[in-house]
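The structures come next, written out as structure tokens.
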Structure I
Amino acid sequence: MKADALFLNELSIQLSAKLAVKIQINHAERINGGDINETYRLDTNEGNWFLKINDGRRYPDMFAKEYSGLDTLRKTNTFTLPEPLCYGNIHSRGFLVTSFMKKGGVTHDFWEQFAGSLCKLHRNTQSYFGFPESNYIGTLKQFNTPYTTWPVFYAFNRLMPLVKQAYDRCVLEKATVKQLEKLCKRLPAIFPEEPPALLHGDLWSGNFMVGPDGKACIYDPAVYYGHREMDLAMTRLFGGFDTRFYYAYEHIYPLANGWQQRIGICQLYPMLVHALLFGGNYVDSIKGVLKEWE
């Protein structure tokens, strides 16, 4: 799955056609990426770009969805994001090319600025929870069928599809499945009403960096219109966010009472994702949340 000479030659042709300018790729430098993709810094006659490659047979539309997600977030003018330039498939390898983001230094008000940008993003709303298309979180399909209420959306598009997969793969026991089904019936009484908010969808510390302007640059989204507590809960799952971030968010766009108690409920979705992908302690974490809400 490497960016060899044959691949890069075809990529330059596709980029030239997409961008309506002759693109020459001088060099592709392998850089650290995630578990799913190979990543490269491309040195081209138009500057440095960022390339992601994965198995196009296993994930034929993954980069099309990521392109759409980045484009949706960029149009809000709330965050610095990589500009999506081109996606496609070459010799069974899926690819996505974006602008290359240089790292900058943290400013004294970095976390306050980050929180302010997230508040602005979350004020983008629409009439339903969901998104015009399904997309991905990690390598798992993320269903975005529209619903008018968050508890129904969360149960039918987030929790139960993964619960079924986890049970079918023997990741979850029947007793745990029954507990999760019971909890889904209680969701209308647990979540306060909120307008659908545009979410990053996978906002953990590995999906942002300090951009060249000293502000947060976000990437690798799993966008949809959902309950804004989902993004906040995701930031708490693996740490890496300063307490000033939460104080600033609450000051700018206050959350409903009890949001900190609902963090575990919101984290059930990413916990299920990680239980399916990695197993191990994530199942114990799911059981811990269920015990709290018995």
Structure II
Amino acid sequence: MYPAEFDYFAPRTLEEALALLGRYGDDAKILAGGQSLLPMMKLRIAGPRYLIDINRVEGLSGLRRDGDRLVIGALCRHADVLASPVVRDEVPLMWDAAAQTADVQVRNRGTVAGSLAHADPAGDWPAALMALDTEVTVAGPGGTRAIALDRFIVDAYTTALHVNEIVTGLAVRIPPQPGGGAYVKFEKRAGDFAVASVGVQVALDGARVRQAAISLGALGPTPIRVRAAEELLRGSTEAGDEVSRAEPLVREAAQPFEDTRGSVEYKRHLAGVLFRRAWAVALDRAHGRMVGTVHV
């Protein structure tokens, strides 16, 4: 199926892109990687009359370290994340998410920022980045503003982005060391959307957990932080029983709905299983016992 007819613009500056968006409003869509938008246009689920391609806009590409933050441009591809030594060595949770996103073609074109702006409940990046200290940067007629990720994604496929604003990137605080993270997902087929996913980030103080973050994906309309389990796990050790006590809290926090991929009970069970796996990998990485990506 082919998309409906549309007018195409390729601005070279952010100011030009914002002017076009201001002119056409709800009738326009921003094109970065296009891996979510174009399939929806082909299915006629989305039918923008104007397409604003920002791939020629300078200053939106790549990722770089800026002090204790990782700054990711709106045109940073999933493959760029995989190629980053900083991500691989210091934020392996993000490396896991990039490695498990769709297929090679999508990873080479799709963008991290576009995934957040699309806000698919089963998307990998919203779930993974919810376990980290992440802010989304947007630009509009009034200037730029930074929005914490848990306030940026407000519902399924719905964000706090105004109609006249463009996502210009995001900033992720690099987790403290010693520590480790992991993102695991269960999918029906390789490269598919998650049936359920879990992100975990831990920071250690000797043998004890100093900080813990747990996020759930595809288990509700938005990614879920499991604060009760995080609090329980602070101060725990590998020898303790806190993980067994935290698992029911993770299952209870999940808000899945039944569909062709599984029942509510099945998905809650998956949440507990994936949490245990992600927690084990995060601790292994924190102790230097494991490198590389995670596969379920």
Structure III
Amino acid sequence: MRKVCLFVFNPISGENGLTEEELVEMVQVKLPQYDTHIFETTGQGDAEKIKLEYDRLHPDLVLVGGGDGTVKLVAMALREMNTTLCIVPLGSANGLAKCMGINTIEDAWEAVRTFQVHHIDAVHINGELCLHLADFGFNANLVKKFESTDGRGMLAYITSSVSEIFSTEPKVFRLKINGDTKEVSAKMLVIANGDQYGTGALINCKGKMDDGKFEIIALNPESAKDYIRMTMAMFKGDLEEQDSSRVFRCESCVIENPEDVEFQIDGELMGKPQSVEAVIEKEAFQFVTSKKYAACQKKLS
């Protein structure tokens, strides 16, 4: 008996240019063992429609074609179903997919073929679900600018990043962890479940998505030299060794934001909250990951 796959596809994610017909043909060639049903998101009542489609099909696998926002939409819609998800990276940045070792569409097909499933933690922040990364400061400012422009690709994001970091002033945050209060000054404060952004920059070099903890990373490069060193460290994987960064590991944390800094969760702007409470949810979701992810997690253990 053939297996059933539900493929949730966001047609406006990134610049993939794929049509529904092209996707169906691609899946038939790459995953011939599945009967695949395509569901296109429209931005109107998608969560409820995805639930209905899931109940109709009872699929063995749910593919999610899009960026981090699409993945979060599907994960939240199906969180009570105990289903297995696999990301097909069709968005602009695909940071969450990269965290799971899925850098290309071909990586996704290979991941399904090998079918290594991991239970992935999630972070609840003021009642919002965070699968990947949330942050205060210059990246959230970039997200805000990015949303107000026509460009949706990676180039538009990178072009803005250099000027943004130099124009951002350090802000004060207060962290309450395990009964202790710590005050930090940072241009960017990250709540990290994943380990990297869509650019491939490793913001959370030793973080694991299935260890029952998340990381708070404070970045405060003060000079051009600091910024260059920090950038190189992100791509080398040794950011924690830099003087311009501080890392705190925890299961829960309250962050006070007295200077009204912009905040985003998984690419979605959340305004300027006075404080946020972040709490880990262990083994919240099941994702198919690549062999690269499994090897990385084993190496970090």
Subject >> Computed 25.6 for mean count of other Cβ atoms within 10 Å over residues 223-230 - originating structure among I, II, III >> reply: I
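When you work out distance in nm of label points 7 Å out along Cα→Cβ at positions 135 and 175 for each of the structures I, II, III, which one comes out largest?
By distance in nm of label points 7 Å out along Cα→Cβ at positions 135 and 175, the leading structure of I, II, III is I.
Every number in this text was worked out from the coordinates using simple rules, so none of it is lab data. Treat the numbers as computed from the prediction; the structure is a model and nothing was measured. Cβ atoms are built from the backbone, for glycine too; each structure is taken alone.
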